[in-house]
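A.B. asks: Down below are the structures I want you to see.
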Structure I
């Protein structure tokens, strides 16, 4: 992505920030070398500013360090063998302390204010230059979207960027005042989303643009989050300090009901959106931008300009989509043999630009609890198979240095051919003992053997920080790889999904558990069972690489408990959205973070280490807010005491 707004539009207390704009293959605008405030007061300038709001999503979603901040340190994910400080620190397990200079926690704050100021400008000048209300509603949506991110992650945030509350600012300023949490919600998040719902069309004006259903999802989620904040069941501190009271006089129950009502209205009036027939269809790359996805940060393999990054290499930085690398272990170390009698190693699974593989960084790993407990039912429920890569298949024939081997030999010296399973993570602990080697062994990754199997194996309780199921659902995909390995070192050209229609069911169900009065046919259990029934429907066995037309929806819904609890909804959401960046927000909102993620199990850093270690985390109440970034503090002309007062307590 090329920056098409280079200067002239200034933002917030960061002195002057550049507002970067871009065009996807859907939202296309004519690029210009520079934008000035005067140009921004034209219809073309306003529309270009609106396009830039979609582009700013790339600096957050698909950005690996933001991704890290949303799931590392939860019950889903811990740091992996090759993790640096950015990933170890976010584990809260004594590998470092989160502080104002911690990069992953700064992404949102350091990104969104320039976009907020752009939205302020679009709303200030848009009506004057004749921009239609439905387009202005998109700006309102994104202003609310960004403030909602801020208030969840940091607490109160400044509404005045230098020219007054929610006013477009063109002058650098070095002061800032944080508004309280209730002010952020009631002055911008709620009213902007309510107005956006009123003015947005039921169907998006272009593929990827926001519509009524998108705004309803975020309004329902904002009501739900604010209701929890008002209730504050575990006495989690907020900042800036303010009473847990609503300026409009409503209590938490009122907002839980509003969350339910808005979510149900989104379900009942979906427009062009809806659930996919199977979970596999939601996440398989050939079905990207499907009707279940309400919002995404877009990329494309057709143009470097519209992709936002190179199609052949990567810098490992935003606006690239490189999040999936972090949960991808170094499967390229797997070895088979060219000889059946003398072990002669050959790299049988090579780096490839396909959804199951991609570029391995080994920075993040799923916990044993996530694999064993969250996804306990791997037979009826399709979501484990549709989330992880658990089978690694031979592709040595696609590389010129190894394609002369028509066959290789693998576990138990059995013959394998291209496309066969070379290594597998078992779904369950086997009845027979796995013969694990000492150290790396023949497989070169410490995998074991079971009698009669040609693939090396590791059991669910044997995963470690160095060998673990990879993330399939957000893996790369390209159509230009031909018969070779493609461009696995380039950033992913897939869109990164941000919001899905399915979450409306979870929001409504959670609100009912918290006291909302449900409509007939939409109790918490009935809502959850809509998602669980879909999860039981298979059309493809992803890791078996074979068609599987099977309907286990009856078994899935029958297994749903009669009484739905918050813990059950959180577990169900983890099954649905594992590794997509939901988890930290869900645990913080419900104040269940320390309870559910205070300890975890994982094997060690070395090949052949299959002994689970229990690791305790030190999650304190002040951690429920991330620190204000050091960059913000350094750029403000405040005294040390004033900066300390601006910072969230504990940091």
Structure II
């Protein structure tokens, strides 16, 4: 057989990945074409698997796909500079989510590409009786991609044109969707069980799939399917089918299985585990730590293998640009050159203000696109901010002067209340709570600071309180922020694509999966125990981002004592936000638990007043309908099919035709 199979995912080497227990990394020749004979060798399988890992970069780190999972939830709305990609996803009337505008298309095309590649590996590798541990990685990827698809779109096709799970080697213009139970039973559960049985305990290479990674997703799939079977809010499914399991189990069985599988991972973690502090989980210098089970990797050492330009990226393809979207334009902050705040000359050609916060390639800074803004309710969910380190370890709340890194030799500038500030001192602070002292906000325009911040007596930093957070100015997302080691003493290259990995699965989440399953099983004691492991960790501090200094403190006992005696799904969702905020899974959380409309149907932000300030606090209503719990099938898929108009219309999820 001499047919050539065109493999759509470019093979790429892993760089600087993963766990210290495994030092080998893949160094392979990139390939665009594979033959069946090559895929009947272990070397061929390994090359094919490289492509599967590399293909993750097209989805994870793509800011537009990230937007589809965050904007419109109880975490984010669209920001001041948002385009239609972000406004459409908000469902608040600023735009309309359609098959043409939904950025879930990023997942659709790339997931099917990976599934087809996995089908090739499994078919030819099985025929050649190759190493089952290698084949298990392909089974894992097929299950993982089907799990993403079924959560997003409902039932999807198991036949890509040549039969169920057969690799597609011809152009096919027709498609039939399988039901949700068929996708779970035939693809997700069975493939993950094969992966669990055959994957190693430790990664074959840095960052590759393991037995516990497959268990992580099996537990999450059991949990999600249990919710689907229970269907507490009577949300419609598509293609229409009875909510019954092909294997005859009920929702309670799946919740119990989810808890048992998740517990087995917690009790026997293998190479994974919790970092000692929440700060350490997300610190750029600690990337690829033991808490990070699965990720789309990048590298600073080589643009090709990074999948993105290191100096000036465009925000597309495989470029990691996620954190650009929720980064506001902090470079617009203004401060005074002289203590009187006057104009320097009569012609008004040069004013007395400068921008003290320069764009910097650092974890607090990076490239600002101002596309996504957190809703004000987020800062209520993050309670106990003084002792729960997750607030400080998630957001950038203090912006400090860095003009010296930009080559400005000035020792002092003058900020709020015309008080002096020096390089490295706070210029603007998003304070954690409403201040007891009065804060004076601008009454017209953007104010002297140019970002609608206020000032309070005795403080040199501009102030924004929680009830003044708006679409223009809001806390940044430190946990996903830019991290580079090549800045030297300057600002670095903040316009380049990120070189950090994008995390897809973290060990901390397995506790939340177990807790949610325990609540659904009526096991309150276990649910509280699982939650308290994370809350105890959240109480441990070793550094404060807001204060920019070492802080050694342990508030574990206080946070554990503050955990309610009864754990509800609503409380689980609060904890998921505190632990996993902004990590590109929130829409899945709300869709799974059928609480999207309940928790995100309204949100509060500050809009622009007629006088130009951003101080008009408004409650915005979203129009979240039951059919929105499934995303539309992308227009590109519909336009490519040679089927009758009736069949194409029936292929689309209801509500989007």
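A.B. asks: For which of I, II does distance in nm of label points 7 Å out along Cα→Cβ at positions 245 and 261, calculated from the coordinates, equal 2.4? Walk me through the numbers on the way to the answer.
C.D. replies: Values: I: 2.4; II: 1.1.
That value comes from structure I.
A.B. asks: Hey, another quick one. For FRET efficiency 1/(1 + (r/R0)^6) of positions 109 and 621 (r between Cβ atoms, R0 = 35 Å, to 0.05), find whichever of I, II sits highest and give me its label. All intermediate terms of the calculation are to be shown ahead of the outcome.
C.D. replies: Values: I: 0.95; II: 0.60.
Top value of FRET efficiency 1/(1 + (r/R0)^6) of positions 109 and 621 (r between Cβ atoms, R0 = 35 Å, to 0.05) goes to structure I.
A.B. asks: One of I, II was used to compute distance in nm of label points 7 Å out along Cα→Cβ at positions 165 and 565, and the result was 5.0. Which label is that? Walk me through the numbers on the way to the answer.
C.D. replies: On the way: I: 4.1; II: 5.0.
Structure II accounts for this read-out.
Every number in this text was worked out from the coordinates using simple rules, so none of it is lab data. The shown structure was predicted, so the numbers you read here are calculated from the model rather than taken from an experiment. Cβ atoms are built from the backbone, for glycine too; each structure is taken alone.
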